[in-house]
Structure P
Amino acid sequence: MKPKYLFFILIFLSSFATLAQTQFKFSGEIQNPTERKVLITLYRDWVGEEEEYEIELNEKNQFSFSSSIKHIAYIDFYYADQGFHYWIIEPTDDITIKFSPKNFWTSIKVWGNGSENWNYYIKQREKFEVKRDFEMEAERQSQTAQQQYFNFLDNEQLTQLEYLEKTPNLSKIFIQSRKADIIGAIQNYKINYLSSKKYGSWLEEKVKTTLKLEALADSVQANSLEYGNMFQNLMDLFIAKSSNRKHKELTENEELNLIKSSYDKDYFSFKLIERVLAFKLNNMIDAENISPKVQTLVEDFLATANDRDYKNYLSNKVNFSKTLSKGSPAKPFKLKDIDGKDVSLKDFQGKIVYLDFWASWCGPCIYDMKFMEPIKEKFKAEVVFIQISLDSEVEWKDAVKMYHIKGINLRVDENSSITKNYGISGIPAYFLIDRKGNFAVSQVADPSHEEGQELIKQIEEVLQRN
C-alpha cells in the first residue's frame, strides 16, 4: 500500500489527564507582527496523536498557551515561516518569549522557569547548525570509508554531549533527555548507512556493536524523540535482514516478537520496546482498520503492556476503528457541492456510495484519480461517486476544473467534525457504503492497485448484495 500524505488534526481518542500532571505555560510577544496568529504543536508521546493549536494574538500582539503534561514532552512553535521544531518541554516550565519576525533568531529573548533549556537550544543551533553545518558535513563524510564516517559521527556525538554538559543551569531531566536525543540522532546516521545492501550480511550483534550508546533511564529512552526513532529504525533494519535470511516477509506477529526480543538492560528498555510496539500497532490499525488479525495483536499487547497511556490510546483507537469497520453505520454529513447546493449522505439511501477524501496537494490522491475515471464510467448507473476535498475553497474549485473530476464534488475543513468522524489522519482515504447506509468493506482498495481491478471486484461484490 502506498504511503498516505499526512496532515495533523486534533483528535481526542484518549484522555491523558492524571493527578500527576502539571500545567506547562508558554506566552510571548511579537514585535511588529506580520500575521495575527501563532502555530503550536504539542507532542505528549510518540504513539498518540500530536495536538495542533492556532492561537490569535491579542491587541498587544501577545499570545498565551498552557496545557497539562505529566512528563517531558516536545513542542513546535511557528510564526509565519519562522520558528523551531521538537524542543523539549517540562511540566513545570513557564516560558515567555519576545521576538521580531524580521530577524527571529537574533532578536529572540526567552525568560521564565525553564528558559535556560530554551536558551541552550538557541546557542546550540548557532554553534552546530549556523556556524558549522553538521548535516552537510555528515553528508560529505558518508561518501568516505565506513570506519572514517563512523569515527566522524562518534566524535560529533562526543562534542555535542560535552557542549550540553558544560552548559550551566540546565535541569537534570532536560540534560538526560537531550543526551538521549543527541545519541539517537547521530547513531541513526549509522543505521541508515548500514541499511544499504553492502552491509546486508552483517549479523544483528555486529550492527549493535557499531552503535555508540550509553546507559539511559527507562523513561528517558521511551520519551526521547530521537532515541526512539533510532531504535525503531534499528528494528526495521533487523526485520529486513531477517526477511532476507528467510526469503520471505515476516508476519506482523513475527515482527512484533523480534522487537520484543531486543530488550537490553541498559540500552533498550521494556518501556522503549512498548513504545515501538504501540506505534507499530497504531500504524496497523490505520492501514488495515481493525481486522481480526490486528485486533488479536492489540489484545495481546493490552494484556501484557505496562504503560497506561499506550494501552488507553490503543484501546480507544480500536473502539473508534470498529465504528468504521464493515457493517457499521456510515457517519452522516451535509456539505455544499461546487455549485453551492446542499448534499447530504442521507440523500443517497438505497444506493451504493463511494467516498474519496483528497486534496490537490496530495500526490497519491491525484495519481489514483486517473484510475478512477474508467471505474466511474463502468458503474455510473449504479454507484454514487463523491469526492470530499480538504483544500481551501479556491484551490478546491481550481483542482476540480484542472483535473476534470467527475461525480459529486464537496469540500470540508481538515479539522472538521466530518474528518474526525471518519478518522481521517491521512489522505487519500476511501470508503464504500452499501445500500443500507453501512460501511461495505473494512478496507477499500486503492484505485491504482492492480489498475483498479481489486476495487472493481469490491464494488461488484457489494452490488450483488441484497
Structure Q
Amino acid sequence: MAILHPTPPAATPPPNSPARERYCAVREQALAELHAFEALDRARVRPWQLDRLSEQVAYARRESPFYRRQFAEAAPPDGSDGEKLLAALPFTTKKDLRDGYPLGLIAAPLTSLARYGESTGSTGSPTSSAITYRDWVRGNVSTEQSVGHRYGPGDTVFVAIPYELSFAAYDVDRALETVGATVVGVGILSAVCPIERTARMIAALRPAGIVCSPTRALRLFDLLTEMGHDPAALGVRTVLYVGETCSPAKLAKISRMWQAELVPAYGTTETNSLALSCGHGRAHLTEDRHLFEVLDPLTAAPLADGTTGELVVTTLVAEAMPLLRYRTGDLVSIAPEPCPCGSVRRTVRHHGRASDRLLVDGRPIDRLDLEEAVLSVPGTGLYYAAGIRDERLHIRVECAGRAARQVCTDIADGVEARFGAAATVTEVDRATVGRAMDRMLKPGNLTLEDLEAAR
C-alpha cells in the first residue's frame, strides 16, 4: 500500500500577508475604540452612545429588510435628539427574530459574514444570528481584556460550554489563546468527550481554570470526588461561569468546594457578550458596543439603577445584525455605584429570565430568589428543583449534614415567611439529579419533570 505524504500544516500567515494585515488592522482599530471609550468619564458615556445610536438607526433603516419594513410603517423622529429617538423606537422581540429566521434581520451583504449561529431552541423555535469579521474582532478584544485578568502563559483552561452553533465558546477560546493560555475545548454533551472524560482530563491536566455553567461545575466536582480525587487540590483557581444565573448561596458553595474564585460573563445568542468580568470579579456591561435599558417587564417603564427589571439592548456598532431595543427577556439589575476597578462601564447582575418566574397564588417568585431561600438553609446540599403542581409550590432538594425531614421543614417555613407561599418540600438524592443533569444542555434549568424522567 502506498504511503501518502502527509499534508503539511498550514503556516502562520507571514507578517505582510493580506490575511495578517487585515486582522492586525481590524484588531488595532477595535483596541483603540475600546481604550478611547474607557478613557471617557461617566458623564460623557451617554452622549457618546446617543451619537452612535443615530448612526445605527440610520444604518438599520437603510440596510436591514426587517427595519426597512418597520420604519416604512412608522418612521423614527429626527436623530438630532438621541433620547427622543431611543424612546420612539419600537421594541424588537424574540418573535420578530423567529419570524425573520434565518436571514431576515441581516443588514450586511452575505459575502461579508464571518460567522452564523443559532439558539438552542430549547424554549421555542430557534433564532439566528450573524456577525461580520469586524463585529467578531470587536467582541473578541473585549473578551481578551477580560480573561487576561486571570489567565496567561502557562495556564491550562477547559472550555466546557457548547461549541455547536455558538459564538461564546469560540470567543472565549480565541481570547484565551491570544493571552497565551493553553485551551482544552471539551464542550458539553459530546459523544467524543462526555462529562466523565472531561472530569478525568481535569484530574490529569490540573487546569488553572474552567469555563462552564455553575451547575456543570457542581457535577464535575461530584464526578471527580467519585473517582477518588480532591477537586480542591487540582489547582483550579477560577471558574468563569456562563450560561445560567446563580444565587449567592449556590456560588458560595461552589467556591468553597473548589477553593476557587467564581467570576461571571453574560451574553445572548443574538448579541454575543453583553457583560464581562474585571479583575474584581464584577460583570461590566459592554457599553462601548451596546446601549442598555432596564424596564418594567409588564409596563415597559424605565427603572432606576439598582432595580431589577428586563434588560433591553440596542446595538451601537453592529454591522451584520443591528438590533434596536431588543427585549432580551432577561431580568437584571445594574449597580448604581462605580466598580473599584475604575472602569467607566457599569456593572450588572443577571437574575434569570422573566419567563422563569413561578406564579404562586397570583404572586410571581423569581427563581433566583427562591434558590437563595432554599440553598441558604443549613443542611441543604447542592441541588434543588421547583415547580407548580395543583396550584401549589413543590420543591425537591438534596439534603446533607442534617436530618432531611428537619431540613425540608425549615425550607418550607422559610419560603412561607419570605414569599407568603406554602410549599411542599421533599428530599431528592444526588444520583437522580446526576442522571437528569447529564442529559441536559442547561442543567441549571433542572425541573421536577427532569427529576421524574431520571428516576
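Highest-scoring entry among P, Q, by distance in nm of label points 7 Å out along Cα→Cβ at positions 107 and 363, is Q. Which of P, Q yields 10.9 for mean projected area of the Cα convex hull in nm², for residues 291-410 alone, as computed? Working through the options, I get structure Q. Quick check on the output: -11000 is helix-only ellipticity at 222 nm (-39500 (n - 2.57) for each DSSP H run of 4 or more, over all residues; to 500), derived from one of P, Q. Which one produced it? Only one of P, Q returns -11000 for helix-only ellipticity at 222 nm (-39500 (n - 2.57) for each DSSP H run of 4 or more, over all residues; to 500), namely Q. With respect to Kirkwood radius over Cα pairs in Å, the largest value across structures P, Q is given by P. Ranked by FRET efficiency 1/(1 + (r/R0)^6) of positions 307 and 339 (r between Cβ atoms, R0 = 35 Å, to 0.05), structures P, Q are led by Q, which has the greatest value. From which structure (P, Q) was Cα extents along the principal axes in Å, for residues 91-266 alone calculated, if the value obtained is 57, 37, 29? Label of the originating structure: P. Here FRET efficiency 1/(1 + (r/R0)^6) of positions 299 and 371 (r between Cβ atoms, R0 = 30 Å, to 0.05) has been calculated and equals 0.25, so which of P, Q was it run on? Clearly, the read-out refers to P. Structures P, Q were shown, and distance in nm of label points 7 Å out along Cα→Cβ at positions 171 and 315 at 1.2 was computed from Q. Source structure of the calculated read-out (mean count of other Cβ atoms within 10 Å over residues 195-202, 18.6) within P, Q: Q.
Quick note: the coordinates plus some simple rules give every number you see, no bench work behind them. Keep in mind that what you see is a predicted model, and the values were worked out from it rather than measured. Cβ atoms are built from the backbone, for glycine too; each structure is taken alone.
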